[in-house]
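Quick note: the coordinates plus some simple rules give every number you see, no bench work behind them. A quick note: this is a predicted structure, and the numbers were derived from the prediction, not measured. Cβ atoms are built from the backbone, for glycine too; each structure is taken alone.
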Structure P
Amino acid sequence: MSSVVKLVAGVVGALGLVVTLGAGYLVVRGPFLGGPTLAPRPLLATLGAFVVGVTVAAWGATRYARL
């Protein structure tokens, strides 16, 4: 049972990292990589996704490390 929980925690942590990386790319691509900047509302949504991704990645990583 513990290995299943550890697998789920690892998948949740990895999913959080993917969301964080994707949102971070969308925010950074405009000013630093020469792409178009996002409009204010999508930019705010992307920043919210970044914060949620960091939170989910931290939760999954700590659960994975504790098991």
Structure Q
Amino acid sequence: METGDRVIVPAEINGYGRDLRAIVTEIEEFFGATFVTVIFTEPCPGACGGTGGVYHDFQLIAE
């Protein structure tokens, strides 16, 4: 996974109740875990352009 990659953040972890598309903005290693920061792009108008927070790399689905 690299900065700029498009991913899907599953509904189970994003807090919006549906899968959301996002773009990876930052990747950080911390004590052996990889954390990924995303910006939501669609399809939820309430989340568009908002940062999606930080997730473990294994939680995201590559598009």
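Any idea which of P, Q comes out highest on mean projected area of the Cα convex hull in nm²? Write down the numbers at each step before the final one.
Values: P: 4.6; Q: 3.8.
With respect to mean projected area of the Cα convex hull in nm², the highest-scoring structure among P, Q is P.
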P, Q: which one has FRET efficiency 1/(1 + (r/R0)^6) of positions 8 and 40 (r between Cβ atoms, R0 = 41 Å, to 0.05), as calculated, at 1.00?
Q
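Once relative contact order in percent (Cα under 8 Å, 6 or more apart) is calculated for all of P, Q, which comes out largest?
On the way: P: 52; Q: 33.
Greatest value across P, Q: structure P.
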Of the structures labelled P, Q, one was used to calculate helix-only ellipticity at 222 nm (-39500 (n - 2.57) for each DSSP H run of 4 or more, over all residues; to 500), giving -1000. Name it.
Q
